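Down below are the structures I want you to see.
Just so it is clear, none of the values below were taken in a lab; they were calculated from the coordinates. All values derive from a computational prediction rather than experimental measurement. Cβ atoms are built from the backbone, for glycine too; each structure is taken alone.
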Structure 1
Amino acid sequence: MPVPKKLFLSHASQDRPFVNKLATFLAERKISFWYSKRNLVGAQQWHDEIGRALKTCDWFLVVLSAAAVRSKWVKRELLYALQEDRYENRIVPVRIQPCDVEALSWTLASIQRVDFSKGFNKSCHELIKI
């Protein structure tokens with residue numbers, strides 16, 4: 001698999017502590033990514049900025065948790081990625097806690113996911129292999 005030009009991090013705001021840690025890991029490995037906390041600044045039309053980011057990224061990582069399953073924005077971002085050809089075989093589900101994945105999309109069951117319940121470091125190395 002090619003290295004991402006830019007990875008979109010989709011997550012629920014409640015999962016920000018995990019995503020902060022993941023963002024640090026990615027940055028240390030010089031993997032370019034778009035992350036709302038880092039890329040959105042005050043007075044921006046944040047929904048437009050998210051849309052622009054989805055159009056420019058070539059990989060999509062979705063953090064799966066109970067909060068993410070309930071998030072309308074995570075669902076919107078995922079549905080966009082599922083419809084775009086450039087994200088074909090470039091969607092990476094990352095499970096950080098048990099949740100009803102099919103509530104976001106029935107298609108996620110068929111995509112290889114990284115399960116972070118095995119430990120952060122081990123799972124990060126699994127993620128890098130993808």
Structure 2
Amino acid sequence: MNTLTKPDLTAGENTNFLLKEETRRIIGCGFEVLNEIGPGLYEKIYENALVVEFGLQGIAYEQQRRFDVLYKKHQVGFYVPDLMAFGQVIVDCKTIDRITDEERGKMINYLKITGLRVGLILNFKHARLEFERIVR
């Protein structure tokens with residue numbers, strides 16, 4: 001299997017980059033998972049593989065934590081993110097053609113619901129990991 005090189009995620013970044021080290025480590029785990037099992041499988045496989053890799057890397061995480069969705073202080077449903085890492089970053093695993101405004105918009109809503117500020121969309125569809133960092 002071809003191994004992918006991890007990009008330098010720190011080149012040219014602002015030193016006040018919110019949760020810089022945490023998101024760098026999560027994306028690194030995404031590269032590791034994709035290198036190990038390859039692209040294009042079901043999203044749940046990548047979610048579960050990230051759980052294993054987070055454990056190996058000593059990254060605190062929660063899988064499938066439930067958050068209430070409120071409308072005018074009334075619960076109207078719930079949202080269950082794939083993963084939450086470091087208690088601060090929503091991680092959404094995808095196997096889609098490309099990350100679009102639809103996924104970005106959903107992540108912004110997920111961040112509003114959870115009260116968190118940073119989310120990562122990781123797309124495992126292709127041989128090269130696609131990722132986007134969303135900040136609320």
Exercise for the section: Determine which structure produced the value 39, 33, 29 for Cα extents along the principal axes in Å, calculated from the coordinates; the candidates are 1, 2. Expected result: 1
Handout entry: distance in nm of label points 7 Å out along Cα→Cβ at positions 69 and 101 - highest-scoring structure of 1, 2
Key = 2
Practice task
Taking 18.8 as the value of mean count of other Cβ atoms within 10 Å over residues 21-28 derived from one of the structures shown (1, 2), identify that structure.
Solution key: 2
